[in-house]
Structures are given as C-alpha cells and as structure tokens.
Structure I
Amino acid sequence: MDAKGVDVPPREFPTNHQPDYPASARRQGREGYVRVRIDIDARGEVEEVRTLAAEGVDAFRQSVQRAVGRWRFTPAMHEGRAIPVFAEKTFHFQLQGGP
C-alpha cells in the first residue's frame, strides 16, 4: 500500500543518517539526484530500496542504497493496525557555492 493511503503514514526516525556525498563526486564537482521507492514492513524496518530514477554518478545511488537500507520508521497504521507500505523519496546531491 502506498504510504499516502494510510491513516497514519510511517515516520522516519530522527536518528536516520542521510546519505553521504561521495568524496570522489565532490572532488569532481558532480551533482545529481536519486529517487527511490522504500518498502517498509509492519515493524517499520526497510525491506527493500529500489532506484526509480537517478542522475549523476553511480556513487550517488550507492550512497542512498547504503544509508536508506539501514533506516527505521514508525510503522504505518491503517484501521488501527500496523501495515507494510511503500514510500518514495528523492535525495539531491548539490554542491554549495559561496563567495
């Protein structure tokens, strides 16, 4: 079930670490994004992370897979019980410019 169609959607734990910006991509000045589908079980654990779209170096996709695969969520609730759901999320890898 899509996380948007439940009574209480899953929530990311605040301790979930965001994907790291790969050092090689940073040195090369590379930017991009990765959009993933996250399958979350009824306990709030990630079952699978699938890449839906990506732009940039493959290291961005690998970084997202590593980080999100370890995430935890509060379980999604529907009609009073915890259920498995999927959610989609986009991660942007952008270098910050400055003076």
Structure II
Amino acid sequence: MASSREYLEFVLEQLSEIESITYRAMMGEFIIYCQGKVVGGIYDDRFLVKPTASAKRLMPDDPYELPYEGGSKMLLVEDIDNREFLRELLECMAEELPLPKKKK
C-alpha cells in the first residue's frame, strides 16, 4: 500500500517549524530529510525514523516496525502531534547522522 499525499502534507505541516526539511517520493512512499540527511520516511501512512541513539533515547517505548518487506526495522513515531518533540527528535538525529555519500 502506498502512502497518501494527505498524510505526507500532515507530517510536513507538523515538521514545518524545523529548518531544512525536505522529502522525496520513492516507489509510492516518501523519504524525509533533515539538513540533507535521511532521518526516516513515510511508509503506508506511518512516520518511521531511523533507530539512532537519540531516537532510541527520546522514544524508548515506541515500537519498531518494518517500512516494507525486507527493510530494516525503524521506530514508529507515535507522538506525531507534538511539534516540539518532533523538532528535538529530528534535530538530534540530524546531528548524529552522516551526510549522504556524493554520487560519482
């Protein structure tokens, strides 16, 4: 099942106070970037983030879910309505994630 454009718009609105949020559509889903770094994505109308150290610390009780069959487990963001929490989460994650490798 692909994610809806409406859910993407909802998540982007929740993240609107964070600088440098971008997204890219990929095979019916959406990859979310913060400061040019992949922090997570929208899969089947669920906002999932990479299980970085800061994400695990800030969401110790949130469940791990597969974004798609064969994918790596990611953390489901359950507190999607809390913009302050989302800002802290994504900014902390962006600090610890590496920049994408440059394509040749």
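We did not get these values from a lab; they are worked out from the coordinates using the rules stated. No experiment lies behind these values; they were computed from the predicted model shown. Cβ atoms are built from the backbone, for glycine too; each structure is taken alone.
Given a computed value of 26 for relative contact order in percent (Cα under 8 Å, 6 or more apart), which structure among I, II does it belong to? Only one of I, II returns 26 for relative contact order in percent (Cα under 8 Å, 6 or more apart), namely II. Each of I, II could give semi-axes √(5λ) of the Cα gyration tensor in Å, but the derived value 30, 12, 11 comes from I. Which one of I, II has distance in nm of label points 7 Å out along Cα→Cβ at positions 63 and 79, as calculated from the coordinates, equal to 4.3? That value comes from structure I.
Determine which structure produced the value -8500 for helix-only ellipticity at 222 nm (-39500 (n - 2.57) for each DSSP H run of 4 or more, over all residues; to 500), calculated from the coordinates; the candidates are I, II.
The read-out was computed on structure II.
When P(r) over Cα pairs in 5 Å bins from 0, in percent, for residues 15-54 alone is computed for each of I, II, the one that comes out at 6, 17, 18, 24, 16, 11, 6, 2, 0 is I.
Have a look at I, II and say which one yields 1.0 for distance in nm of label points 7 Å out along Cα→Cβ at positions 7 and 23, as calculated. For distance in nm of label points 7 Å out along Cα→Cβ at positions 7 and 23, the value 1.0 is produced by structure II.
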